[in-house]
1. Quick check: 3.9 is what I get for distance in nm of label points 7 Å out along Cα→Cβ at positions 75 and 147, calculated from one of I, II. Which structure matches?
2. Figure out for me which of the structures I, II the number 25.4 belongs to, where mean count of other Cβ atoms within 10 Å over residues 43-50 was derived from the coordinates.
3. When percent of Cα pairs over 17 Å apart, for residues 59-114 alone is calculated, the result is 25; to which of the structures I, II does this value belong?
4. Which one of I, II has Rg and Dmax of the Cα atoms in Å, for residues 19-178 alone, as calculated from the coordinates, equal to 16.0, 48?
5. If helix-only ellipticity at 222 nm (-39500 (n - 2.57) for each DSSP H run of 4 or more, over all residues; to 500) computes to -14000, which of I, II did it come from?
6. To which of I, II does the computed value 17.3, 53 (Rg and Dmax of the Cα atoms in Å) belong?
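What follows is calculated from the coordinates using simple rules that are stated; it is not laboratory data. What you see is a predicted model, and the numbers here were worked out from it, not measured in a lab. Cβ atoms are built from the backbone, for glycine too; each structure is taken alone.
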Structure I
Amino acid sequence: MTLQAWPAAATGAESAPILIMPAMGVPGGYYRPLAEALAGHGHPVVVGEQRGHGRSGVRPGRRVDFGYHDLLAEDWPAMVDATGAAFPGRRPILLGHSLGGQLGLIYAGRHPLAFSAIVLAAACSVHYPSYRGATGIAIRGYALFGPGLAGLIGHFPGYWLGFAGREARGMIRDWGHEVMTGRYRLAGSPHDDEAALARIDLPVLAISLDTDRLAPRPAVDRLAAKLVSARVDRRHWRAAELGDPAFNHFTWVRRPAVVAERIAAWLAHM
């Protein structure tokens, strides 16, 4: 387990900590600008690491395989518990980017008291009908052929394909299942995660960007629609208003001043 932490500005000494969980294939260190910006608004911030990336000591290969359920059953409890132990009496706020948001919701469904609120930053259902054009074709292609390619090589070579990174076979199988079915049915899991998502009773901020082709508005709407018991505040923002009209699924994290300000304002009034 690897965590990086940033203390809050003095004015936020008693604020709830924010646990940032990365997107697929993205190392935790990439989120430093976002962590610093949120800490500047008074929240201590902890950044987790997805297994297989960044400072994680694990690398997927023919002898090393894992899927969503492995992360949720082993890695996530350790990271959430460590964050809670560092800030006793303050339940963490989850900020999940992309896959980090999807996994965070599943974790919250299984552990209803884990978080006090959830921020979904460009986190979406990847069910293929939400995508159009070349992106939709590519996503279906990765879902259909990615598991076979991963089985042949021993891992999914996202670094060759321009999608994700070096991913475990189980990760790309679980991702592909949701692409094709629109449902979370995790290999090796005894849980009905779709039913658990519907029971989440938390404030949720669900954000999408108008320039994000990997998490377009319909895909974020599709994930938010699963949260029938949550208090969902759905926001669709224009990248030009956030600092750069060319922001994409990832680059807003590196210049996050406006996004961090808006998230902090939502947390202050949720």
Structure II
Amino acid sequence: MPTVLEEAKQEVRVKTHFDTVANTYASFYQGATSEAHSFTIRLKRVLEMLPPELGTLVDIGCGPGILLREVIDRGMQATRIVGTDFAPNMIAQANEGLVAGGHAGKAELRVASVMNLPFENASVDTAVCMGLMEYIDDEPIALAEIARVTRPGATVIITLPNKWSPYRLWHRLLNRVFGALERFFLNSKQLTQIEFMVGPFTKGVSHHEYSEWAYRRFLRRQGFSTVDVCYYNYKLFLTPLDKRFPNATVRLSRALECLGRVPLLCMLSTAFIIKARKNT
């Protein structure tokens, strides 16, 4: 378990990272790269899993507000739309996006952490967490806070990296290899260049990965029942092949997205989405 100091450092690193990339983050959804495919298919699946009547919708860790704009553009039924993010620059980008899209005033934006959400008890009908939980060290507190603000019967949708996918298993192996090599070959320029070409694997913020069944149990302990699970992003070209053949990587992933709910085969994907309902 991380110490309080380690958790604080992780939070600062995550906040700094997302504040730094805020100006370009929306562009990650664009183009024909494997990263763009991962972002767009995640967004598509989350939108598909939203209930027909959203009530008060909160996108926790909304980033540049892509989901908020999609909900508004599609005319989805919501009485209130709110985006929160603890990175101020992300909220600024989300506001710019809403204004540019002609949606000024149609969604509320707040700088806030998932650990301390600015909502009253049992006031949220639908909560979405895309690309958020994997950066949090104290998830029980985060999920308890989500449980506090959601009404009984509320829908909660969370995206998570799949720890058992071939791609992530391979990355964990490479991470250990490069970590060992860096300790042995201190300040090696050649090793740094190789790592840059195929990684990097040991730099940046901590990024957790999950098992579906373990997370189902975790949600159950926090007062939520899983109602649907969908896997996505079938990245079968392992690094560095995914970087060497990006077009083939994306084409294969797109062709396999139909396996999102197929037993066993779905485990080939790099991530999954859990849709849960707060127990009454």
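1. Values: I: 2.0; II: 3.9.
Checking each candidate, the match is II.
2. Working: I: 25.4; II: 17.2.
Derived from the structure labelled I.
3. Working: I: 42; II: 25.
For percent of Cα pairs over 17 Å apart, for residues 59-114 alone, the value 25 is produced by structure II.
4. Details: I: 16.0, 48; II: 16.1, 51.
It was calculated from structure I.
5. Details: I: -11000; II: -14000.
Label of the source structure: II.
6. Values: I: 17.3, 53; II: 19.0, 58.
Among I, II, the structure yielding 17.3, 53 for Rg and Dmax of the Cα atoms in Å is I.
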